[in-house]
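No value in this document is a laboratory result; all are computed from the given coordinates. Note that the coordinates shown come from a computational prediction; the quantities given were computed from them, not determined experimentally. Cβ atoms are built from the backbone, for glycine too; each structure is taken alone.
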Structure I
Amino acid sequence: MGALLILALGLWGAGRFASEYQVRLLNNMAVFITLAVSYNLINGVCGQLHLGPNAFIAVGAYTAALLTLSPEGKQAIFLIDPLIWPLSKLTLPFPVALLAGGLTAAFAGLVTGFPVFRFRGDYLAIVTLGFGEVVRVLANTLQGVTNGPLGLKGLQPYTTLTWSWGVAVFTVAVVMSLAKSGYGCALKAIREDETAARAMGVDTFRHLMLAYVLSAFFMGVGGGLLAHLITTISPSLFTFFLTFNLLIIIVVGGLGSTTGAVVSAIVFTLAGEWLRVIEEPHQILGLTFPGIPGLRMVIFSALLLFTILFFRRGLLDRSEFSWEAVGNLCRRWHNSKKNQQNSL
């Protein structure tokens, strides 16, 4: 409740006093929290190496975008092939379109979950990676649905602080409640030893399938928010590069830690903006140093390598953030300072 109160006050202040750039940064931060937490449900809580979240994000983004565009806007965008009926005539409010994007992504998760969970380990990673590439290729070729490489433009900026952070808080609450429930204990048992979990009567396929579909739903909703934040989408946005970003976030935060994914998503978003400086040309002491495009990702890769070497379980391990832990840390620090003073 304390964290929610602080967040509400912060968002109220940002809505009144923050600049447009700062508000956009906060929206981007909330969207990545939604995507990272839902992705961590499969990779962290369930322990399954899933490399296809970009597919569900793309499905949710395209669905929500097509349902919010007006018929006139769709006609102006689809120049090569007309949009198929009934999408060409259908326009829905943003909340309904967002829910439809999540449900469509969940349906895609349900359909693909049957062949996906016949594999484990590296094979599962390869299958889900291939699924992500299949969706991207389909987005490029289905002119009558996605407008191909031209993408969708002119979307309304419906993603406000209320929507982005409201969805992020709801996603975190649902995933954390799920992880602490008996169902979450079964998922963790599958992560530690699937054979032993099956021997104890856990239906591993059903549990993994439900988690996979739920994760796909929130990724689809996050994709809809992302589409209406940047107001234009194309297949090039949903490459493995997006999956790689999410993988960095959940590994650095700690696989299995929901609050770790939240903290890491915030740091990742802020660092991504601050490090733009190193990609721009600068003049120092009369010397011109050209910017190096893509250097940010080199630094992020180095950060991932550093985390794997020195924090193998991430910054928060598999534990969750709590005010009690912060209080205990402050008390230990205070006691250590007091003991040092007494020894002197």
Structure II
Amino acid sequence: MEHKTMLLKQSDIDNLLTMKDIVEIVDKTFIGFGEGTTINPTKVNLDLGETASYPAYEGFMNAMPAYVGWLDIAGIKWAGGFLGKRREMGLPYVTAAIMLIDPSIGEFKCMMDGALITNLRTGAQAAVATKYLYTGKEIKIGLYGAGMQGHMQTLAFAELFDIKELRVYDMLPAAAAKFKENMKNVVKGEIIICDNPEDAAVGDVVVAFTQSKDKFIKDDWIKPGQIVFPMGSYTECEDTLLLNADRIIVDHIGQCLHRGALHDVVEDEKIHEENIYATIGEIATNKKSVQNVSKERIICIPIGTGAMDIAVAGVAYKRALEKGLGSYFNFL
């Protein structure tokens, strides 16, 4: 019996999936987390100069394995982000590849680009989480970062909500202007470019996806009734905001305690695992609930999991099989 592995290019994946698909896949996988049918070990990080002094390549790679029960698929994403020489070459920040296996026999079924999938599923996570935390169809959004993820976050929110107003702040005014032009037909309401970061901290949800390390979102900017999504790789919220939040909700406790928004307060032993109110999966499966969103300040951190990547990749693989896309290679 000949065993061939499907190979999928980024353009193949782009032709197989829409943001509507991604939102549905992310939702089902969050529910799988809550039900216990999504298995997601904590990612393993290889620091190639992101924060380490050696080697000084200004980047990192993560190994992210997972099993997704609702698709009965397993796999791993090998992905990271690089500044430095990669940026000088004009390459995108994210680099990634995904491998899928048949979980019953370990046969390698597909290898594919992972960069587009990373961007798509990351964009959908905050919107899907908001569906379980926010009541209402119309929504106001404050957005920090007008780059790739600013666009993806907006596309995902537009799938689930009518965006009444979107305030965007970016350190590069030209990026904010380009974002406004690109998203004018996606956002039903007004897009307002903010000159000062405080002016964007207005809305039902505040989403930050930046490379900032200066904890620019201040405690006194955020009012009861707001949900803050600090999704950057570093710590975008000042410690006081994290410590004073009424509830902290995460996608994966093990990962969120060591990377991203909570890193510093956990390292300083100001926040511990018992301070995490719930996971998004627990909220999605009604194991825990938030009754008084309008009276609380909620920090929600979907830092990103391999399970989301494997779920999206699994759907792409199955659709490619149906449509006869992709090429094949025999590794044996």
Structure III
Amino acid sequence: MSALVIGSVVAAPLALPAMVLAALVDLVTRERRWRRLRTVMFVLGLLYVDLAGFVVTTGAWLLQPVGLRMQSPTVQWRYHRIMTWWTQRLMRVISTTVPLPIDTSQLDEDALGGNAIVIGRHRSLLDAVLPSTIFGPRGLIARYTLKEDLRWEPNIDVVGHRMGHRFVRRAPKNLDAELEPIRALASRVDDDSVAVIFPEGTFFTEARKAKVIAALERKDPEHADAARQMNHLLPPRPAGTLALMEGAPGADIIILGHVGFEPFGTIGKIFAGIGADHPVRVAAWRHPRSSVPEDQAGRIDWLFDRWLELDEWISKQHAIGDQPATERAHNDKSGNIARV
């Protein structure tokens, strides 16, 4: 929080000179699509959206008053509105400056209701806010299971704890103790909320995929074979998802997929990719809870089957994206590009 406030104060007098200098350098070097200017605007946009979120959150804390009655419906709804507003502004900065136009034409409104567990693909630092920008404007509170590292983001840390998000360690010493809070999060899922988890645990790379497959070969050869068939996804780690299913036995399952974030897996790649147009396509599939097996082994098989289906969908989307523009327009008839 201190770094955010100090950075905002320091950046304020430097913002205009930095944008002018970046624009002049882009003009001289003929850099693609004002890449340096976009980079400065990207950093400033994220910084001041973050600061605005921090200020609004502080105001909400003072209104409670000063942190009391945290779990009351009014307070929870207030923080939900703050998180939705903040994530939408973040996504707008990203989609405008990078740019990353978001194609939502494949989202089925009937699939996006509450009382559900959202199992999402996680491919970049930029896509973590996607569930909130999709479900938040529809009046649904999105409660996340996230990696502990994301607590370095002040708004995710402060608002996330107030909304009941769960922050988990990469390699917990006591897995059962880590899973119990996830079950507790799921127990709060109702018609006005969803629980969100990213079961891959980290971003896809071929090296990480090989490492996961090697571990599965020792413990679970059948699912190791399924993992080898995945070209774009890491095999899902089932423990967190199973805990959510146990905690919310009546919740449906929503599989949330996307393509377009692949070039932005690290901070360095994000900055390197600014100025190149990377449209993002998003889709979701809702599975009634009655279609999910009751036993743990059956649920793991079911999760791997859904992940194979998502991997196939990603392959098809990449094939559409690799086609010439005229052919792509014919095959992808939606044409519905929107900022979420």
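Tabulated values for the structure
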| item | result |
| --- | --- |
| helix-only ellipticity at 222 nm (-39500 (n - 2.57) for each DSSP H run of 4 or more, over all residues; to 500) derived as -23000 - corresponding label from I, II, III | I |
| Origin of the value 3.6, where distance in nm of label points 7 Å out along Cα→Cβ at positions 28 and 172 was derived from one of I, II, III | II |
| Ranking I, II, III by distance in nm of label points 7 Å out along Cα→Cβ at positions 12 and 92, the structure that comes out highest | I |
